[in-house]
Structure P
Amino acid sequence: MSTEKLAAQLETRIFYFTIVDQKPNQIQISMYGTPYTLIKGEEAWHNGNSNQMNMSQPLIDAVVKVVLGE
């Protein structure tokens, strides 16, 4: 688990998060106290089934870009 606060920019807003766990096909983060699991699909990353709240696809793309260093 990383304690480093990362930032994903979506349009004019910045969303801060920390990485909880990272595997080749799965990223777990905490954003504003809410846990999110992102799953790598065939064409894109998407929300995990266990997420309490769903993250928008543009925000998923922004978070994955930061985590993967793209």
Structure Q
Amino acid sequence: MGNGDLCIGALSLLLKHHETGCHHAAQQAANLLERLADACELEPDIQDLFERACFRLRDDQSGAHQA
């Protein structure tokens, strides 16, 4: 799966999470964002953006499970 497909998948899952509150979609989006952040052919600023989004999703999910 190429980076473009990963981006599309991550965005789709982010929207699903936002629209439905689906925690599974958030976890899957975080996994794709982590894969994107690890892609060495991306610009450092873009990698940082993906890492931050991944962290935010996982942080939100851990808070949801504690509530």
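Bear in mind that the values in this text are calculations on the coordinates, not laboratory data. Keep in mind that what you see is a predicted model, and the values were worked out from it rather than measured. Cβ atoms are built from the backbone, for glycine too; each structure is taken alone.
Work out the source of 29 here, i.e. which of P, Q gives that when relative contact order in percent (Cα under 8 Å, 6 or more apart) is computed.
Q
A value of -28500 was computed for helix-only ellipticity at 222 nm (-39500 (n - 2.57) for each DSSP H run of 4 or more, over all residues; to 500); which of P, Q is the source structure?
The read-out comes from structure Q.
Supply the structure label, taken from P, Q, corresponding to distance in nm of label points 7 Å out along Cα→Cβ at positions 42 and 58 with the calculated value 1.4.
The read-out was computed on structure Q.
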